[in-house]
Structure 1
Amino acid sequence: AACSGGHFKIVKLLLQNGADVNAQGEDSDTALRSASSRGHTKIAELLLQNGADVNAQAKDSDSPLRSACSSGHLKMVKLLLQKGADVNAQGKDSDTPLCSACSGCHFKVVELLLQNGADVNAKGQDSDTPLHSACSRGYIKVVELLLQNGAAVNAQGKDADTPLHSACSGGH
């Protein structure tokens, strides 16, 4: 709760008194993932300095990187990548951080992930690629960026649909 609420002083005090930085809550959440999803970069830095696992992921939760990407927290994404986060780690539904960033139309995050080696054609939920996701939502700038970085224009996803199908079904 302290991490998700952005309570730096409380987090610091708890760590100084022996709090387990990698403990998972009842919902399988970690402190680092909570801080990452809400963009609390200063808290994330403190957790990482105290041994938080940058790639920790419980079966019912996303990685800290994917959570930051879903929310579009660019500074957090930069920090996690600098600390060794797996840019292609798949989450509970098989989506990658890139898929999550594309779903939210977080252009700068997509750009950063690609610069750091994200697999532009990784298949996630329903076997869709990041391009499927961007096309279905009509995010033209993200679509252009993915294509410039080698996204497979005819990749088949769920029910053999291509990104073109996704764009059409989304009205784009």
Structure 2
Amino acid sequence: MWLTGKLVPDHKTIADFRRDNAAAIRTTCAQFVELCRRIGVLKGDCVAIDGSKFKAVNNRDRNFTKGKIASRLTHLEADVARCINEMVRIDRQEEGEARAEKVAHLARRYGRIRREIERLKAMDKALADAPDGQISLTDPDARAMATSARNSGLVGYNAQCAVDAETHIIVTHDVTNHGFDR
């Protein structure tokens, strides 16, 4: 703190530094672990692996699987049927300007639902090419993961560390989009 005159970098400065120097940071970490092995500090007899899940920018509503798409399509098809039934009812029971406004409103709603159905069907086709059966729209690399809380999960990443059990030195680290520690 005294060396920098109590200047503190903001989160963007740190993020930019990590992004701009990612290869150098990885190399430095690997060299440090190798140095610890050579001087005998790091034996590596037993390592502990643990991960922490971090939420991505992607919302759960913008992450799709086959099941999610099928469920949404079922709901949207039911909405289409309700719209059509309501239009038929209005045609039979109402007249005049009120009828025209209601039918126009339902027609716009019907169009929005149809466009959403087409979008989901296109996404379902794209999902066939996805190796892990998921598509995340906002952050393409993020994946849905279960968490320890009941019936919950998040769309994000799993930061994993392998730590030497004796010295507590981080041997290796990685950020993955797999929901389990390996």
Structure 3
Amino acid sequence: MVDYFIWKNTELNGTLFKNQKVVELGSGTGLVGLAVAKICPEIKQMVITDQLPMMSLMQENIRLNHLNKSVTAVVLNWGEAIPHLSEALDADVILASDCIYLEVAFMPLLETFFALTNKPSSVIYLAYKKRRNADKLFFQAAKKKFILTEITEDPKMKVYSRDKSHLYRVTRKPLDQQRMQGLQKVNSEV
């Protein structure tokens, strides 16, 4: 994912994510979010998120990388209500790298995607490494509310593909399209 953003930022003459709020989900150490904040200095705000046990590590990494002014670490548990004052809300861009790994987390992750994409222009970049057939369940559920488009313009895509790694651009389906899918499902069950 970071390689793609480095390339894309170069293609856009250093304007990738300019004046945009970016939220990373499941940040762990914060590597992806911190790297993006470094390569995209015109970013409005970077919010890296994970569960409480990761907070001190993420905050330390923010400090060590001198990104205190542009990066914030926030507790975010997938599937739980996001406080209305949370810095994670109103994101322009959501990053999710290596977050599809545990079946019980599929629906909470999708619920969080949905909660964070309340702007029509919000986009999710989803980096995924195929490991198990069960991962198909995530994508089947995701396609009910989102449009997933594999990013193929990356010059290193062939290298990633050999490693079964993929990068998707994910956007929320328009509400009328979501409703129609729900009606089609109901009609097929009748």
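Read-outs: derived from the displayed coordinates by stated rules, not from any lab. Here the structure is a predicted model, which means the values were calculated and not measured. Cβ atoms are built from the backbone, for glycine too; each structure is taken alone.
Results, tabulated for the structure shown:
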read-out: Which entry (1, 2, 3) yields the derived value 2.4 for distance in nm of label points 7 Å out along Cα→Cβ at positions 12 and 156; value: 2
read-out: Read-out Rg and Dmax of the Cα atoms in Å, computed value 26.6, 91, structure in 1, 2, 3; value: 2
read-out: Origin of the value -16500, where helix-only ellipticity at 222 nm (-39500 (n - 2.57) for each DSSP H run of 4 or more, over all residues; to 500) was derived from one of 1, 2, 3; value: 2
read-out: Distance in nm of label points 7 Å out along Cα→Cβ at positions 52 and 84 - structure with the largest value, from 1, 2, 3; value: 2
read-out: Answer label among 1, 2, 3 for the case where relative contact order in percent (Cα under 8 Å, 6 or more apart), calculated from the coordinates, equals 14; value: 1
